[in-house]
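Take a look at the structures below.
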Structure 1
């Protein structure tokens, strides 16, 4: 069974009949990838049920429009299509929708009210904007990035004067934003947070991981990663993972619809040697270079994309000669960036002795 099978078999039960669980968390986090701009309100006064919001979405977005999206968005649309027909999800209220996408940042968030006094706050992962992917990498050398600031502001703005109990979560980058926003939101909000879910989301820098802010939410933080995790092991973590079974290898295991479900829980598993080797290699790379060196490395990488007018992942797909342009540009890289790139390739190569990463 996977997430979509769970919706089919457990969709007949309301949240009163069967309490919120870890799979519901992933379902909400995936739906947050869907573009609800012009459909959902930016405030809590105007709420739409998940069924009504999805009806409007599918009336205004054709299958052809949906198919050009990146994998995470396509999977979110697929989950929405199944969830909107179920008794469990169709009456969930959706509101406080926010999307920011510009040349420096990408951020989106959405509130799901699944019971009268309970909300799930979902932060979207990285979408097709290159600025969002650069922001992901900048998390290795900068804190906070703009998306962190937006996430903290989101919780403070919409829940400062609320009495609702909160569950905060997200997939990929969204899991990192859920973690950071819960660490740094106002105390009266933090007290009402029941759990924080990072669904294969990247970790923190060492300084933030050792901070008192992290300690304040550590016992409520649940980090779910697939046994072949790549993204979820980037940066640093406490090591207290909930490892679950996936039917995919390498980067493909980041797709939450490949995660195995056993009734109303994920099937537990152990980290593969592939993921352990990758985790150790990434930590070695982080320890070898300081924040400034990492920043220079990232700036150089994305400068090549900017020179070739690459703004989205779809642009990369269309640009068949991009890899040759990157190789040509690499001749002009400074020595430290070349060294860092070679060291990173060594980590990938070492990992590939166990499985193919791509």
Structure 2
């Protein structure tokens, strides 16, 4: 159940002349604590509550009042469909209020890009939403989480942030959720938007924007999760030399609605053809890390949808939402072309 905590409950006294930002916390490194200050990995010795996060950042009280909703407090690998839907519905409810300027979401970095892209597709508001994480735990020397969180609130309150969809902010850099991906396992500059670059920066003097995404999102999106309690199951198959058909066959037996595949082998291709014959929707992505999967008449004739520049994990998010509306291959391809 969603719980709303008043600003005063976090130790920050409410100021009536400041805007209000909705903060949704889900956990991750930004809310993790290690055994000691030098512990920069395997930091599973404690969890930091929303109260602790905000008490540690008294500077926020000069920016905004925070309306806090704790969705969870765990690593991003534990995020489920139920978590995503609860988060999206909570954000949509908050942003519908005229008193809320925008929303910030704390999240683990491992799957942060997936949650951010999901929200990019289903948030029904032009108000800014920023998903934020950290590469160093809250307890570490030179931790990055507090400044990332502070800059996320600054970004939400920047007028130019409106209408840009859901954004991701770490390391003073603002990315569109559509294009961002995690590119390094440990470095603080891990999030990158390959080929297209970031859309702005949270600099010391002000937050600046230089571009905005042209793909469909938020208010222009056709996806509405208000009445959904689940999403169609979709999985990813990663191809390599001599890749076995076994993963595809197992997924078909598990009754998945869709499969995203990143490259393949003759055995995988044959298994995917058999899967499509049984009604499974198939999207071709790629494992390279950048570049578009070009539309192919040959692939389209086989019933395969091409995933444009979406990496496999993001293509999975879009296919799950697309399958709530259609299974027709031409319509699925339209969706992948537009989003």
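The numbers here are math on the coordinates, done by the rules we state, and not lab data. These figures come from a predicted structure and were not determined experimentally. Cβ atoms are built from the backbone, for glycine too; each structure is taken alone.
Compare Kirkwood radius over Cα pairs in Å, for residues 185-224 alone across structures 1, 2 and report the one with the greatest value.
Details: 1: 11.0; 2: 12.9.
Once Kirkwood radius over Cα pairs in Å, for residues 185-224 alone is tallied for 1, 2, the winner is 2.
Of the structures labelled 1, 2, which one yields 32, 22, 21 when semi-axes √(5λ) of the Cα gyration tensor in Å is computed from its coordinates? Let's see the in-between values first.
Values: 1: 32, 22, 21; 2: 36, 21, 18.
The value was obtained from structure 1.
Can you spot which of 1, 2 the value -8000 was calculated from, given it is helix-only ellipticity at 222 nm (-39500 (n - 2.57) for each DSSP H run of 4 or more, over all residues; to 500)? Working shown, then result.
On the way: 1: -13000; 2: -8000.
Label of the originating structure: 2.
If distance in nm of label points 7 Å out along Cα→Cβ at positions 161 and 281 computes to 5.3, which of 1, 2 did it come from? Each step should come with its number before you reach the end.
Numbers: 1: 5.3; 2: 3.2.
Considering all the candidates, the number was obtained from 1.
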